[in-house]
Structure P
Amino acid sequence: MTLAVVRSLDGPRKLSTSEELEDFEQELVDQYLLASMGAGSCDSTLVNDRSAIFEFIRFMGRPVWTAQPGDADRFLVYQRKDLGRARLTVQHKAWAIGHFFDFVIGRYQGDIQALTGCVVTQPIDEHNRPSRADDSVVRVPPSDSEVEGLFAAWRDSLGDARKFRTAARDYLAGSLWRRAGLRIQETCMLDMRDWRRDLGEYGKVHVRFGKGSRGRGPKTRLVPAINSVAELLDWWLVDVRHQFGDDWEHPDAPLLPSERQDPHTGLSGRVGDQTLRDGLAAATGRWLPDWVGRLTPHTLRHYCASSLYARGMDLKAIQEILGHSWLSTTTSYINPRELHPTGEKLRVAC
């Protein structure tokens, strides 16, 4: 990510025109992103934070320093109810906005008050701020029979789909979350080169854009293609991927493409995460309606961890597959019924 040139906020100025107000807003955001970059935030985090902040500013329709908690309430409800964003997506937007206002209040409260006469208020307060403790709560996934029923019906429907290639792509993504525990962004960022059939007994998926801990940037890992992932990817490459374009042999082409071409590379465009979320939501609505609004890509990641543990895989191996830095995080992903079905100890490899 490339930041714009940041001008000093300490110099004397007047904010007398709408253009000057917009420039001042831009400088506040740029200063926040510059500080975040210095703290070690990765490019994807900076891009997402910037997007959330300006989305909030556009939603309000007035200077950002006039924001109040009620504005944040309406924005977050709009994201969930009107736009249908996933709960975790809305939480990340709230955290980004909250961190930005913490920064602005801590560094520039006095400057803003002197320039505008406005005292900045934190709009993400104790009433609408999502608790990060929720992330450690175990998401109890659907049962094996529910997941098997959903994916069996989804697979059988592909032949009758109006757009077979996109239906197959969405099914592939859901299957990777269910079987290999990939994160949704990791799935979107896979390229053709990342399916390494030559590595190991089953082949391995090279995840080059894994989530780094504490903003340290992408964390790479090799995920063994167990749990029928190898057969799934072989089917995709032989029967489906070429239907998106003749770039199927190009190593830099996306493994999961969109229907559009990238004007900069001439290759297929990369599918977006919301498109894949929508594909899973549509399938859930048809074949597992009791889980509408609850079955997300991340829930399937939890299901993957629980199902692998139930079949005898130890926690350290599951930790490596999921790309967790801490074993405690992996433990929190396991369905409690699987962790202690009869009072047995956790299976951790020495």
Structure Q
Amino acid sequence: MKKSDFNYALPPELIAQEPLPERSASRLLVLPPAPEPFGDRSIRDLPDLLAPGDLLVFNDTRVLPARLFGTKDTGGRVELLIERLLGTHEARAQIGASKSPKPGSRIDLDDGTPVTVLGRDGEFYLLRFGGSESVEKLLLRAGRLPLPPYIRREPGRDDAERYQTVFARELGAVAAPTAGLHFDDALLAALRDRGVEFGTVTLHVGAGTFQAMRAERLDEHVMHSEWLNVGARLCEQIAATRSRGGRVIAVGTTVVRALESSLRDGIVQPFAGETRLFIFPGRRVRSVDAMVTNFHLPESTLLMLVCAFAGHERTLAAYAHAVRQRYRFFSYGDAMLVFPEGRDS
């Protein structure tokens, strides 16, 4: 398949620029297996759509304030987007500048911290930060939240709270696992009352999630790397859920990617490390029975993952329905509850 097979028309005004006043006020498009019709619901209906004994799996990554600004030794302004912390004083980053900085050159951050460009790592730069302060502490003190590029405004005070999930724990992402943004304490309590159980993985969403595919053919695409941790406790929860006939439901494509990366002999097993797994039509998703996910960009690897799960034509038909019904798209937009192609919901 080609990336152009995953294009769709989206009016720009449907790209959500702000979060709704309440997290759980979002709409929910239910995508059951064909030929069942699409359902226009609310995220607050999720307890009625799940069953006692189902297991919701969340990504507990926490977004770093990963944007920094500074000046090159030649005088030009630069923007750094930290993609990965590599140690106490080193990081991998994207650099926005009029001219690419050379290895050995220096950047002075606006707070005075000196940064040395060590070299390149593909499309990223390897950086060493001077001073005694760790990169993590520097970001927490001086960094700015990296809202996605399709949100055409600077981050405000509310974004510091609303661009994190209520269950964010493990610091390390540069983008939020946005399906989790719909869950607030009231919705979680209603799900618990329904008898739904919760589990977590950690997958630190990297800056590569926003990079456009350069290859036209899907089998020529090199997927970006992200770090994940699937713990023994979650593996036990999944096994217990399966044994009692419950369903495993991923909250977000990042959870699907983490669980699929942890499969060994068809069973989710403990794993911590890097994944470059690219899930697109032709590869069956075996680790989950349903997923909650936001609407994704045209020609994106995240949309391809949903198509692998629910079927290419079926998914794009659901997107066309969402456009007609004026759903809100992308990070601060509405959600879908997706069931796999050819399996009962």
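Computed from the coordinates by the stated procedures, all read-outs in this text should not be read as laboratory data. Being a predicted model, the structure only gives us computed values, none of them experimental. Cβ atoms are built from the backbone, for glycine too; each structure is taken alone.
General observations
- Highest-scoring label, criterion being relative contact order in percent (Cα under 8 Å, 6 or more apart), among P, Q: Q
- Source structure (of P, Q) for helix-only ellipticity at 222 nm (-39500 (n - 2.57) for each DSSP H run of 4 or more, over all residues; to 500), computed value -15500: P
- Between structures P, Q, the calculation of percent of Cα pairs over 26 Å apart yields its largest number for P.
- Cα Rg over 2.2 N^0.38 Å, for residues 79-230 alone from the coordinates reads 1.21; which among P, Q: Q
- Given 14.5 for mean count of other Cβ atoms within 10 Å over residues 143-150, calculated: source structure among P, Q: P
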